[in-house]
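What follows are several structures.
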Structure P
Amino acid sequence: MADHILETEGLTKEFNGFVAVDHVALGVRPGTIHALIGPNGAGKTTCFNLLTGFLPATAGRIRFKGRDITGMRPAEVARLGLVRSFQISAVFPRLSALENVRLALQRARGRSFDFWRSERVLARYNDRAHQLLFDVGLSEFVHTVAGQLAYGQKRALEIATTLALEPEMMLLDEPTAGMTHADVDRIVELIRAIRAGRTILMVEHNLSVVEGLCDTITVLTRGRVLAEGDYAAVSANPEVIAAYLGSDAAAEPAHA
């Protein structure tokens, strides 16, 4: 599996005897958008937590760019270039959009958070912060306090702060959850725009988003891989139709 930037072997997670992720073998090719889908309780978010070090694996291995990252802490994983959006890049609601991105830029450059330094010193990050906010469509909200942004705009800001960490691979956990149709369209276009030079792995319950964005789809059910392929192949699979596509499954709970 040398052609994979991220891969797992026998990845397993048990909670007091309950197997949430069951010997999952996952391979994500560089430069692609890869989706994890499945019904409620399929193990999608648990799998994300394992990949990014938020949960320890019960068994199995995780490799990123050929390096075994099993058991690494989230900060160590992020420093390698594997960054989980909406978890690592939490928004500070009382800071402006510019200040949020500027803090992320400081961390990306290996510096401590220089809260005590002068505005003149911190201004060195402004040009890049402005560019990132432009990239995610927030140029008009540079000085807006993050807590006053609309829901979709907050998601875009979180993506900007994640991009500030210069990730080689981004993991997006249900990036369109709870959004209006207009916000979904904007986030889809944003993801499409930022994919250049990056690999993206996403959990997503909106199948129209998956169909329009993703190169490869892995379907999980009861913690196991049920099917994998492009949207056409997966959507035609009778087992997938029975387990997920033909159901009224909603978004998976955050703890699943």
Structure Q
Amino acid sequence: MQPNLKPFLQARVRRGLILGLLAFALGFFPGNPGMAQSNQALAAARSLFTQGTEAFLAGDYTTAARLYRESASQRPSAGVFLNLGHAEWKLGHVGPAVLAWERAQWLDPLNPDAKTNLRFARKQTQLDAPNSTWYEVCSTWLPSGFWAWLACLSFWTALALLVLPGLLSRQKTEWQQGLAAAAFAVFLLTLPALAGIQSRSAWGIVTDDRAHLRITPTEHGQILTKLNPGELAKLERRRGDFWFIRANNTAAGWIKASEFSLISP
């Protein structure tokens, strides 16, 4: 006689749901050490941001840029990177300014100030805007983190609606099947955006005024061309202290890692 496994499976599912809810609750419990550290980092970032703003208003752009960078290292946000870009631009650092504004747009693609600043900077320096593929454009419609959450939520919602009724000995209703189909459709729609995020994560900005593109990944390698600060390029591979990049989808070569920074913070 075969044992009836349904009661066992039902008990395991209920236990899993209860443990999951407890883990979720403990993650947000005020006494959680991880939450306390996060609150401390947030407080430190806010303090640094306030000090940086005071230095910026006083005209001390060097100190302001340093404080904004420290604030961003504690808690990256579009607002911090926007102000960092303003401070770097005031100092005449085109590359770091464009990098900061690109990072602000990465975190908040709907921020109009980031788009305006980048358009202004590229017009002033005659830099080309990035040539984006259709799925890279799709990935900019929402913040990068939101796409990951949406994909995860839609996938597990569809799976739960399809599997749980059978485990709980309940018949699937039409609304459950319809909702599962809708959730799975949403999941499929997030895949191009996730591919776009993965592709854009290889984009970077030339930050050094003396950056050169070389044929070989060596200090004395033959120079192909000089790169402009603020120029956008795509990282293809790395070798030691040199990165192989492709600028404007045409010129390709090796650049020092210290002269190039990825946009994704």
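What follows is calculated from the coordinates using simple rules that are stated; it is not laboratory data. These figures come from a predicted structure and were not determined experimentally. Cβ atoms are built from the backbone, for glycine too; each structure is taken alone.
For the read-out relative contact order in percent (Cα under 8 Å, 6 or more apart), a value of 28 was computed from one structure; give its label from P, Q. Structure P accounts for this read-out.
Source structure of the calculated read-out (helix-only ellipticity at 222 nm (-39500 (n - 2.57) for each DSSP H run of 4 or more, over all residues; to 500), -20000) within P, Q: Q. Work out which structure the value 13.2 belongs to, where mean count of other Cβ atoms within 10 Å over residues 38-45 was derived from one of P, Q. Structure Q accounts for this read-out. Structures P, Q were shown, and Cα extents along the principal axes in Å at 79, 43, 35 was computed from Q.
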